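Q: In structure tokens below, several structures.
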Structure P
Amino acid sequence: MDAAILLQGNWRFRVEHKGIKIYSSSVKGSDVLGFKGEMEFKASMRKLISLFHDMAHYDRWVYQLAEMEVLEKFNCVEYVLRQVINTPWPLPKREVILRTGLEPAGENAVAVTMTGEPDYLPLNPRYYRVHHSRGMWVFEPTGNGMVHITFMMHLDPGRDVPPPVSNAGMFDVPFHTLNNMRNLMANPSYNPSYPAEIDEYLSIVEDTPDKL
């Protein structure tokens, strides 16, 4: 997945709240809009990457996450994950299967890519399997210990959710997820372990870590 192409996109600014900017973009072949959320705060790049490998605690920051499991781990930079997302009653919960990757995204920047793998498991009648999902996180140091965070995603929740309903509620996902992430990262008691083997695949450059 090309981070540069996805970052450029045809993004339309929609709203800013608590330092989090939300954008939307049309997606070819879909009536459901894609979203992008952006914010910047002081953080360690290694702690951010550790957050994404601390999968037992995704429910502390991923908005409306009901279940989470690792289906397969290929190495420390590629996983297949299963997530179950809460939905308003009486709609069944959404089940999303994602292949994630960790890769460079420009000078000193790192991207976490997400590509849907809807046929990875047999269908579970308890949930609605999401068939179209794609996204990316990008962490880019900007100086003085600050990191610019970008969260982009397009997810079609299914035909039982009308596109206008999906589009009206899409701002909640990036805002609450980013806000939860920022709060958790600022919590001094939260210290996830950094997978040292990542250094075999990526060069992680910390910006003035002594000031964090």
Structure Q
Amino acid sequence: MNRVLIYVLTISIGLYVSAEYSELPVNIWCISLFIWLYVYAERKERIEMLTVLAFATPMELFFSEVWLIYEYQRGLMPLFVPVGHWFLFDTGRQLSHYLPKDKAVWSLIPFVPLVAYGVWTGGDTSGLFLLIMVLGFTKWGPQASLYATMAWLALLMELWGTHLANWTWANDVPWTGLTAWNPPLLVGAFYCLGDLLVNLSVERFEGKHLLEGNE
């Protein structure tokens, strides 16, 4: 839990400093923390850390620079964002141990009336599709507790980040004809997708490595 506390403080204080003062000290701290964790991590965790960066960086650039579903405060993606994905991923993984797998889907129930309200008012019509994604990941994905945990954890982080205006989500989602709140209620769907891709990639890499080692 000490690592989780460091992550929480890093994200909460870092977003505040970046929004109110400068990205530079946040970039330096976050990248330095990532490197320090990488140096002392075991082999599999190092692979996970690099895999998170490999997925998070292009996805963030695509969402913000191509799809334009959100815009960062100073235009381009801050350098602390990709490593911040690792902090959030590892936090979710640690906290998910406290959520039994058979209760994971049930923990998402409070989202249902809020999604219905967003669709009814027209303020967040994308919420229905994102809810279906999260429920699908949680019901049929390999790590149900992680996906359900990330749905809530990502929302908390996004609420703080958008409150500080670190980034702003578009009310009209480009290319879709859908609308979204700032942030979207089920923004965790994107994080669930990223977590799934990371875990599947690491498992595949590890399996290939083991086969090669037995040859």
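Q: Given a value of 2.6 for distance in nm of label points 7 Å out along Cα→Cβ at positions 78 and 94, calculated from one of P, Q, which structure does it belong to?
A: The correct label is P.
Q: Comparing distance in nm of label points 7 Å out along Cα→Cβ at positions 70 and 158 across P, Q, which structure shows the greatest value?
A: Comparing P, Q by distance in nm of label points 7 Å out along Cα→Cβ at positions 70 and 158, the maximum is at P.
Q: By the measure distance in nm of label points 7 Å out along Cα→Cβ at positions 38 and 174, tell me the structure among P, Q with the highest figure.
A: Q
Q: Suppose helix-only ellipticity at 222 nm (-39500 (n - 2.57) for each DSSP H run of 4 or more, over all residues; to 500) works out to -5000; of P, Q, which structure was it derived from?
A: Of the options listed, only P reproduces it.
Q: Where does the value 33, 11, 7 come from, among P, Q, when semi-axes √(5λ) of the Cα gyration tensor in Å, for residues 126-165 alone is the thing being computed?
A: P
Since every read-out is calculated from the coordinates, none of them should be taken as a lab result. Note that the structure is a prediction, hence the values are computed from the model and not measured. Cβ atoms are built from the backbone, for glycine too; each structure is taken alone.
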